[in-house]
Each structure stands twice: as C-alpha cells, then as structure tokens.
Structure I
Amino acid sequence: METPEPLIIQANELFELTENESFLFNLLEDVLRDSKLNETELRVAGGWVRDKLLGEDCNDIDIAINNMLGEEFCEKIKEYLLKKGIDVKKAVVIPSNSAKSKHLETAKMRLFGQWIDFVNLRTEEYGTVNSIPTMSFGSPEKDAERRDLTINSMFYNIHTGFVENFTRRGITDLKLGKIVTPLPPKQTFLDDPLRVLRAIRFGARFDFTFDEDLKKAAASDEVRDAIAEKISRERIGLEVDLMIAGNQPVKAVTYICDLQLFWTVFTLPSNVDPSTPEACDRSCLTFIDAAWSLVQSLESLTLSDDHRRLCLYSAMFLPLRSTTYKDKKKKQPVPVVDHIFRNSLKLKDKDPETIINVHRVTEKFISIISLLRSQKDMQHAEATFETTLINVPESSKLRILTGLLLREIKEFWPIALLMSTLVYPYGDLQESSAEGINLEKCRELFMLVNDMIAKQGLENIWETKPIINGNEIMSILNPEGKKVGKWVEKVMQWQLSNPAGTVNECKEWLEKTGKQLLEEEETGVKRARSFS
C-alpha cells in the first residue's frame with residue numbers, strides 16, 4: 001500500500017520567496033494585525049504554488065481567504081494603506097455567473113505594481129448534474145477538492161510558511177507529470193466544464209500525461225454538451241488564446257482533436273458552404289503543426305508574440321479559408337473564420353479581420369512565388385492581382401506587384417507569405433490538401449520571396465507615401481473624382497518602378513502618359529456608346 005503524501009510540507013525546503021513576494025505577504029499580515037482580524041487566514045492558492053514547486057517564476061498570485069469575501073479584505077487593505085499615506089485604487093470586482101459556470105466572485109487589486117486576486121475559500125453543493133451550485137465558505141480541504149487539477153490544488157500558508165497538500169496527490173502528480181482531477185473527473189468537469197480546457201492547457205504546457213479516466217470523461221458526450229451549453233464563449237476564447245500563445249500550441253490542439261472537442265470549441269454556423277469534410281479538424285491540426293515548425297526554423301522570420309499567435313490561428317484555419325456562410329444581416333456570404341472568432345471564441349474584432357486578409361492574399365503571394373520560379377507568366381499574375389501595369393519596363397513588374405501586395409497586407413506580409421508556402425501547388429501536392437506538406441520546400445519558397453523583398457528594399461514599403469497626392473493629380477489630369485484613387489495607385493506603380501524618381505519626373509510622366517490614357521479611355525467609351 002502506497003504511503004500518502006504529507007499534508008504539510010516545509011516551503012523553505014522546496015522553494016524560496018522573492019524579495020517582492022516577501023514584502024507583499026508581510027504587508028497582508030500587517031493588514032490582518034491592524035484590522036484585528038485574528039480569525040482570518042490567508043493562503044496563496046493554485047498556480048503560484050505549482051510554478052514555485054517547479055522552480056519557475058510566477059506573477060499570478062491568488063489569495064484565498066477563509067472567512068470573508070475578497071472585496072471585503074481589499075477594503076481592509078485600502079484602509080490600512082491610507083493610514084500609511086499610500087493611496088491605492090479600489091478593487092475591481094468580477095462577479096460570479098453560475099449560469100455560465102463562473103461560480104465565484106473575484107476581487108482584483110493592484111499593489112505596488114503587482115495585480116493580486118482575492119477570493120474566499122469555498123465549498124460547492126450540487127443538487128443535480130445541471131443545477132447551479134450552492135456556494136458557502138469552506139475549509140481549505142474542501143476548497144482543494146473542488147479545484148480543477150491536483151497540481152493546482154495546493155496552498156502556501158502565508159502565516160506558517162508551509163505548503164499545504166490537502167489532496168495528498170499534488171506533489172506526486174507534479175513529479176510524475178500527471179494531469180489528474182482531485183474528485184472523479186466526470187463530476188469535476190460537469191461541475192465546471194471549462195476545467196476540460198484547463199486540463200488541456202496545462203497538459204500541453206508542461207507536457208504532462210492525462211489520467212485515463214480523465215480522458216474518457218473529457219471525451220464523453222455529456223461533458224461535450226456541457227462545454228457547449230454551460231460555459232460562456234468569452235471564457236472558452238480566453239483558454240484557447242492562452243493555449244495558442246503558450247509554449248506548446250500544437251500539442252494543445254492535438255489534445256482538443258484527440259478528445260473530439262474541435263468543433264465543440266470552434267463552433268460553425270449551420271449553413272456553411274461548402275460543407276466541411278469529416279477530417280477537416282485533422283487538416284487544421286496538420287497546418288498549425290507545419291506553421292509552428294516553420295516559425296521555429298526560419299531564422300529570418302522574427303514575429304512578435306501577437307503576430308506569432310495570429311500566424312498560428314491563420315494556419316489552423318487555412319482549410320476553411322474558402323468556406324463561407326449566409327448571415328441575414330449581410331448581403332454577401334461571410335467567411336466562416338469570422339464566425340469562429342466573433343461567436344465561438346469572442347476574441348478581439350481585429351483578429352478575424354487580420355486572418356481573413358491573410359487568407360485573401362495567399363493567391364497573390366502564390367503568383368509572386370510562381371513568377372520567381374518562372375512557372376507563370378506576368379499576364380496571369382496581373383489577372384490574380386486584378387490590375388494592369390501601365391507603361392513600365394518588364395523588369396520592374398515583379399517589384400511593382402510585390403510592392404502593391406505588401407502595401408495591401410502591410411506588416412502581416414511574413415505571415416501571409418508563410419501561409420502561401422503551405423498551400424503552394426508544387427509537384428503533385430494539391431493546393432487544398434494538408435497531406436504531405438514538405439517543410440523543406442516551404443522554407444525554400446519562403447526564403448526565395450523573403451530574399452527578393454530584401455534585395456528590392458521593400459520590407460516597409462507600406463510606410464512610403466505616394467510621391468504626389470490626389471490634389472496634385474487633379475491639377476494635372478482633372479479626372480473624375482471617383483477615379484482619383486485609381487490614379488494614386490498608378491502613381492505608386494510608377495514610384496515602385498522608379499524608386500529613385502523625383503516629384504518633377506513623376507509629374508512629367510503623368511502629364512504625358514496620364515493624358516494619353518485618359519484620351520484612350522474616352523475614345524473607348526465613345527466607341528462603346530456608338531455600338532450600343
């Protein structure tokens with residue numbers, strides 16, 4: 001018979017507090033003494049204890065209070081600091097919403113540059129599977145039981161300096177790398193279905209192994225339905241975003257697929273066109289896996305954290321880039337990616353706009369790649385760009401098209417280029433297939449275009465303003481007002497073809513070429529009218 005883990009472990013044998021942590025914890029004890037809260041106990045809960053035991057820094061401090069709400073204690077902190085001549089802002093209170101499985105009110109307060117969450121220790125009583133729980137102040141033992149995972153169930157007692165391990169599993173599961181729930185997993189997940197996504201996130205982050213009973217419970221129809229019905233989409237979106245921004249995004253998406261939760265998390269509208277293939281979730285996984293490998297292997301690709309996140313989302317939903325649905329409020333079909341971000345994940349509005357734009361320009365980057373590989377003619381490329389290059393040398397056309405494309409997609413061009421390499425139709429590879437992606441070929445194609453952009457000096461071309469503006473164009477050509485924008489683009493074409501050109505040279509070109517083209521347009525219109 002196994003010897004159970006000790007309930008109490010000396011923290012100083014396991015980890016040391018930082019100077020800032022010691023200062024904050026001493027401050028909280030001073031508040032208790034000043035307010036004569038002799039019965040009040042403070043513990044740091046969950047993730048901070050886990051990370052300290054793993055030897056990692058953690059700025060996410062949650063304080064659990066045994067006999068009062070977080071907001072009440074924050075008021076005591078504010079009163080104490082005011083006596084010391086220190087003014088702090090009132091706590092931000094995040095209310096509970098049991099209908100969406102957000103059962104606990106949380107108070108957040110910023111103390112000396114550090115955000116701290118304050119919550120009460122609690123216990124939950126459930127009448128039926130889908131009932132809203134009755135919340136009450138609980139013991140630390142009961143609070144530990146109702147947490148999502150054993151590795152997140154430990155406390156650090158601020159007063160004693162000991163780690164409290166009430167499930168008697170936390171330390172062992174942390175050492176063995178196991179994802180286990182304190183109570184039976186199905187009960188834990190039905191009480192709060194978001195715990196499934198948290199289990200996936202932590203399993204991926206630490207590369208831990210799921211308990212077999214946990215996997216069965218997470219993949220059950222009952223739990224899947226509870227995820228869809230009981231959790232707010234904002235909470236789901238936050239968990240998914242943390243996975244994608246984390247250190248193991250592919251592993252997290254793999255777990256989502258393996259547990260058959262992909263379409264529960266990334267819900268689709270009912271009227272999609274074309275309908276998604278049965279194995280589309282696996283295609284999405286293949287593309288994000290390929291993109292993640294490329295991001296890590298391309299030394300010339302430097303992405304900010306947010307751009308890396310958008311890159312991975314763009315790759316994951318590449319199989320859906322041509323899929324749309326009908327929205328009663330809009331005349332045109334809407335990309336299904338828009339629905340996923342706005343409705344399934346409730347993420348920021350700019351996310352779907354960026355990703356849809358990245359998907360939209362992949363065909364243009366494919367044309368650029370083909371031109372560089374001498375596989376497509378310029379006429380085909382111009383058709384893809386839906387533009388006609390006027391009176392420019394043939395040798396300048398590639399630079400012009402590339403410059404126009406970069407001005408369209410701006411700083412997201414490396415992401416769009418990477419997406420294009422993933423779907424480039426070389427050899428026998430079909431453009432819509434995720435099977436057999438050749439990462440070495442993708443790297444080669446990326447560097448081919450990336451080096452050309454650098455050689456042509458186009459890296460930040462979208463920041464370049466037209467050499468002459470709309471008013472100057474009007475004074476030279478006097479075109480119809482609605483056509484001024486087209487002439488601004490023609491000026492930019494000239495500018496891209498003549499990077500060292502001057503304002504006077506551009507005006508001379510516009511005088512000569514612009515008026516000639518306007519006359520040809522007018523002649524063409526007259527001919528069309530005479531035939532009609």
Structure II
Amino acid sequence: MDDLTRLTAADLAQKLSASEVSSEEATRAHLERIASVDPDVHAFLHVASERAIETAKAVDARRASGETLGPLAGVPVAIKDVLCTQDMPSTSGSKILEGWVPPYDATVVRKLREAELIPLGKTNMDEFAMGSSTEHSAFGPTHNPWDLERIPGGSGGGSAAAVAAFEAPLALGSDTGGSIRQPAAVTGSVGVKPTYGGVSRYGAIALASSLDQVGPVTRSVLDAGLLHDVIGGHDPRDSTSIDHEWPSMADAARAGLRDNALKGLRVGVVKEIAGDGEGFQAGVKQRFDETVRLLTAAGAEVVEVSAPSFEYAVAAYYLILPAEASSNLARFDSVRFGMRVNPVSGPVTSERVMAATRDAGFGAEVKRRIILGTYALSAGYYDAYYGSAQKVRTLIQRDFAAAFEQADVLISPAAPTTAFKIGEKVNDPLAMYLNDITTIPANLAGVPGLALPVGLAPEDGLPVGVQLMAPAHEDARLYTVGAALEQLLEAGWGHPLLQSAPSLAQSEMFASEEGAV
C-alpha cells in the first residue's frame with residue numbers, strides 16, 4: 001500500500017484505468033500515510049477520511065460498470081484551505097473563520113469533483129495567504145518534510161508539504177506573490193501559477209483580487225499539466241476569468257519529452273533576479289547556473305535580459321496587496337459570517353462588536369497588512385502610495401513585454417534561499433517579504449510561472465528550485481520547457497528528486513555527489 005503513495009498522479013491514473021489497483025486502495029493508502037506522518041508534518045487542517053473512501057468506492061463502481069471516466073478519475077487530491085468546500089471547513093488559516101463550512105464549492109473544487117478526483121482534505125496555510133512560511137497560520141505551522149525544523153514555504157506550505165511527504169499526489173494552491181512557486185522550490189515539488197484569469201477564482205477566499213491565482217502543486221510537470229487541464233478554463237461567475245481557447249497542458253508537457261524539444265529555444269536570464277544580488281544563497285545560485293548550462297547543452301539559446309523595474313516589484317507589491325486586502329477583509333465584520341466576539345465591557349454596539357471580533361480573530365500579520373493597506377488608501381496618500389505602486393506595476397509589465405521580444409521563456413531562481421528554520425524570520429516582516437523577490441513580478445504582470453526542483457544546495461542538502469516564466473496565455477510553453485528540463489535533470493539524477501522519502505540522510509547523499517545538479 002505504501003508504494004501507491006510514491007507514484008506520480010499520471011502513473012497512478014494509468015494503474016487505475018487498467019484496473020491494476022482500485023481508487024479505494026489508493027485512497028486508503030494515502031489516508032494511512034497522512035495518519036502516519038502528518039502529526040509531525042501538519043500539512044492538513046482537516047482530513048475527510050470517510051467521505052474520501054465513499055467517493056473512491058463510487059468511482060470504482062462506475063469504472064467497473066464500463067463508464068468512460070476522466071484521465072485523473074480516482075486519484076486523490078489535497079485542497080488548500082483558501083478554497084471553499086461545501087462539505088469541509090474552509091478557514092483560510094484564520095480563527096475568524098474557524099469551523100465555517102461554506103454553502104457552495106469553489107469552481108475549481110467543483111471541477112475536481114466532476115472529474116472524479118478524490119478530495120482528501122484541506123491543507124494548512126498562512127492566514128488569508130499572508131506569509132511566506134506557513135508560520136502565520138492560526139492553527140500552527142507546517143513543517144518541511146526534508147527537515148522538520150524548517151519551513152515548507154508559504155502561504156501554501158500545507159499543499160507543498162502534503163505532496164512532498166507523499167500524503168497526496170496532487171494538491172491545489174493559490175499564488176498571490178509566489179505562494180505556489182516558493183513552497184514548491186523549498187520542498188522539491190512542482191508548482192504552477194497560471195496566467196491571471198486562466199483558472200477561476202470563484203470560491204477562492206480573496207486576498208488581493210488583482211493578484212490571486214489558483215494553480216496546481218504536484219511531483220512532476222506532467223502531473224501539473226493533467227491537473228491544470230481539469231481546473232482551467234473560462235468561468236462566467238468570475239469577472240476576471242479569460243474567455244480563451246486553452247490547449248491541453250498535459251499534451252504540452254508530453255511534447256517536452258520528445259527529442260530536441262529545447263533546440264532553438266530562446267531562454268532569457270533575468271539579470272535583476274538571477275541570484276547575484278544580496279540575499280541569494282550561494283548554493284541556490286550554483287544550482288541555477290548549472291541548470292542554465294544544462295539548457296545550453298540541450299540546444300537552447302541563452303541570453304541575458306534586463307528588467308530594471310523589477311527592483312521596485314517588492315515595494316509596489318506590498319502597497320497593492322495590503323490595499324486590496326484591506327478592502328477584501330472588510331467583509332469579516334462579525335455580522336454576516338465567521339466568529340463574533342462581544343466587548344468585555346461597555347455598550348454592545350455593532351462597531352464595538354466588529355472591533356472586538358477582528359481583534360480576536362485576526363493574527364498579527366493580517367492586522368499589519370490591513371493597517372498598511374488602509375493607510376495607503378487613505379485621503380491624501382492614495383496617489384502617493386497606491387497610485388504610484390500601480391504605475392510601477394505598468395513599468396514591470398512593459399519590462400516583461402520587452403524581455404519576451406528577446407526570449408521565449410525567462411528563467412530565475414524560484415526562491416532566493418532554501419528553507420529556513422521555523423522561527424528564524426517570523427519576527428522580521430521585511431526579511432520574510434523578501435522571500436518572494438523572484439516570484440512577485442509575474443503576479444504583478446499576470447504572466448504564468450512554473451517552479452520545478454533542480455537539485456539540492458551543497459551547504460544544507462535542501463531543495464533548490466528554478467522558475468520559468470512565459471508571456472500571458474502561453475502557459476503551454478512552460479509545460480513543454482518544464483517537462484524537457486525535468487527529463488534532463490532526472491536523467492542526471494537517475495530518478496525524480498522526490499522518488500525517495502525526503503530525509504537529511506538523502507539530502508547529504510545528493511549534496512556529496514561530485515557535480516550533482
């Protein structure tokens with residue numbers, strides 16, 4: 001049973017389709033894995049064991065009756081707790097929503113059910129997706145399976161840790177400034193932020209509406225493509241959804257496995273986020289440079305491109321995001337839904353109840369960003385702060401446009417460092433914010449990004465990831481290039497990075513190999 005948890009989603013789906021294994025067996029194997037390791041990892045906030053087994057049995061019955069099922073039918077999946085689920089609590093990692101069960105499913109969750117995947121439960125996250133370490137969850141931190149003393153990234157550390165710990169072959173995350181790609185980088189998994197509007201946000205508890213995007217977290221590029229095909233597409237209930245004819249991302253990934261898939265590809269190394277600046281770990285830079293050389297050897301043309309406005313991306317982001325968060329989180333007013341706290345003394349007015357509820361229900365990081373956002377939007381400061389940040393956003397979009405005139409895809413480290421220790425940066429907001437320095441520009445411009453593991457840092461034996469970016473609507477290009485690069489890397493390693501259970505011993509083995517990528 002344990003072997004089933006080590007399969008990629010594509011391999012598991014193939015075995016299910018061939019009736020070599022049942023969905024019930026696969027689901028039970030993953031539930032047993034969760035019971036075994038999640039007390040230490042804490043990837044899940046809620047595990048829907050009974051419902052998952054019932055759903056798996058129903059899928060098995062339909063398959064036995066000869067029904068034609070989807071390519072991922074019967075495969076288990078974990079769901080980030082930012083997504084509404086009508087049969088499981090949806091807390092967004094916050095006490096203010098503790099125990100709240102929505103009356104509807106998010107569109108992406110509905111699509112999972114229609115494709116007959118098996119939801120295992122809801123994964124931990126930084127409160128309202130505000131954080132880069134999953135230490136800001138109201139329900140305790142998640143631990144990185146590679147080293148339980150370290151963070152799994154954030155805000156979607158629960159989804160990434162669940163995949164990396166073999167608790168689920170697939171997971172859904174959300175990415176506002178890197179919350180899919182940065183956790184993927186530090187846990188050795190694959191994470192994709194689709195083009196803004198390419199996947200519905202309906203039913204995703206909003207943080208910053210112009211930045212949020214739902215996407216897949218997996219153990220291979222093909223798995224990410226298969227899951228992307230399920231959740232992607234136009235949704236009339238989401239006013240920001242793009243009515244676009246999207247190709248199959250899984251087919252694009254398979255195209256990357258063909259010979260010479262990288263030949264003639266123009267790869268742009270973004271000078272401003274290539275790992276040379278302050279704050280980048282030496283081992284991250286080393287693995288990144290090795291990856292670029294690997295692409296060159298495979299026939300790609302590597303060019304350096306400049307995006308000078310990226311220097312201001314973090315500053316602009318931390319004005320735009322708090323401003324939108326301040327507006328979005330105003331709905332948590334103690335009246336419509338969520339917790340309600342009465343003041344300890346004095347009159348019970350709606351204003352005082354709202355103040356008491358928000359004080360008790362929101363954590364320190366959420367309060368910090370609400371205050372910052374409210375200030376940025378206040379009279380006399382709107383143009384100086386929020387308005388100026390939006391102008392920088394336009395400059396970043398122009399830098400991307402210029403860069404894509406010179407290159408088909410852009411490449412950078414997916415995170416400036418490997419996973420740091422829990423508690424190391426939790427009281428230093430600025431240091432925490434800089435963890436997303438390479439991923440934020442893609443959110444500000446709305447372009448897609450894909451993170452995949454490229455090896456282990458020699459200093460600490462922890463995973464390093466690179467990020468690929470493509471023009472808006474060209475998500476399929478990322479899957480082709482990502483799958484081709486993944487194949488080159490795995491050929492060098494002899495197996496996928498996550499084939500064996502992550503451990504310090506394994507990390508040391510990889511780091512000690514001469515010339516290991």
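The table below gives the values:
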item: Structure responsible for -15000, with helix-only ellipticity at 222 nm (-39500 (n - 2.57) for each DSSP H run of 4 or more, over all residues; to 500) calculated and labels I, II on offer; result: I
item: Mean count of other Cβ atoms within 10 Å over residues 313-320 - highest-scoring structure of I, II; result: I
item: Structure responsible for 1.6, with distance in nm of label points 7 Å out along Cα→Cβ at positions 17 and 49 calculated and labels I, II on offer; result: I
item: Of the structures I, II, the one that 43, 29, 21 was derived from, the read-out being Cα extents along the principal axes in Å, for residues 225-304 alone; result: I
item: Test item: P(r) over Cα pairs in 20 Å bins from 0, in percent calculated as 25, 59, 16, 1, pick one of I, II; result: II
item: At a computed 0.50 (FRET efficiency 1/(1 + (r/R0)^6) of positions 89 and 449 (r between Cβ atoms, R0 = 30 Å, to 0.05)), which of I, II; result: II
item: Which of I, II leads on relative contact order in percent (Cα under 8 Å, 6 or more apart), largest value; result: II
item: Among I, II, structure where mean count of other Cβ atoms within 10 Å over residues 257-264 as derived comes to 13.1; result: II
item: Which entry (I, II) yields the derived value 5.0 for distance in nm of label points 7 Å out along Cα→Cβ at positions 161 and 281; result: I
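Computed from the coordinates by the stated procedures, all read-outs in this text should not be read as laboratory data. All figures in this text were calculated on a predicted structure; none of them were measured in a lab. Cβ atoms are built from the backbone, for glycine too; each structure is taken alone.
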